[in-house]
Structure P
């Protein structure tokens, strides 16, 4: 039972952290973030590590998009969200 709860916690926290990214609402990055979040929520545990790598890459892209728009406030929020996402993925042993 404990391993199942741990996996559910990891999936839930991973999904919640993805939801803190703020891509432009109507852009392809927003679609990618929604799709990735859905895949995380329905993935088997063995698929979480590749999804974590994808999430870190997506977070980086969201940060760059904020900078390209000249939106410093959103960049700061996205950078903080990306850092939390990366830290979580490393702590959960989804990334090296």
Structure Q
């Protein structure tokens, strides 16, 4: 997948924001997405997210620089912790 000039690469996100929580995309849609963004307002959230597909479900990966922030997010919105090495990738 290509990116715009100056946009963070996937590996750049993984280096700067290694504490990652995968949440089903359907769990953070609409009002829930707005609530998640508001919750993260003062946290170390990356400017971009990763995403992947597993078992016919789309997942968004919320990436944080600080482990405590990722843990707080996971307690609030659920999901599972993933690492750059264990996170599934989009095919292709």
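With mean count of other Cβ atoms within 10 Å over residues 19-26 computed per structure, which member of P, Q shows the largest figure? If we compare mean count of other Cβ atoms within 10 Å over residues 19-26 over P, Q, the biggest value is for Q. To which of P, Q does the computed value -26500 (helix-only ellipticity at 222 nm (-39500 (n - 2.57) for each DSSP H run of 4 or more, over all residues; to 500)) belong? Attributed to the structure labelled P. When distance in nm of label points 7 Å out along Cα→Cβ at positions 11 and 83 is worked out for each of P, Q, structure P gives the greatest result.
Looking across P, Q, the calculation of relative contact order in percent (Cα under 8 Å, 6 or more apart) that yields 34 traces back to P. Computing mean projected area of the Cα convex hull in nm² across structures P, Q gives 6.2 for structure Q.
Every read-out reported here was derived from the displayed coordinates using simple, explicitly stated rules and does not represent laboratory data. Everything numeric here is computed off the predicted structure, so don't read it as measured data. Cβ atoms are built from the backbone, for glycine too; each structure is taken alone.
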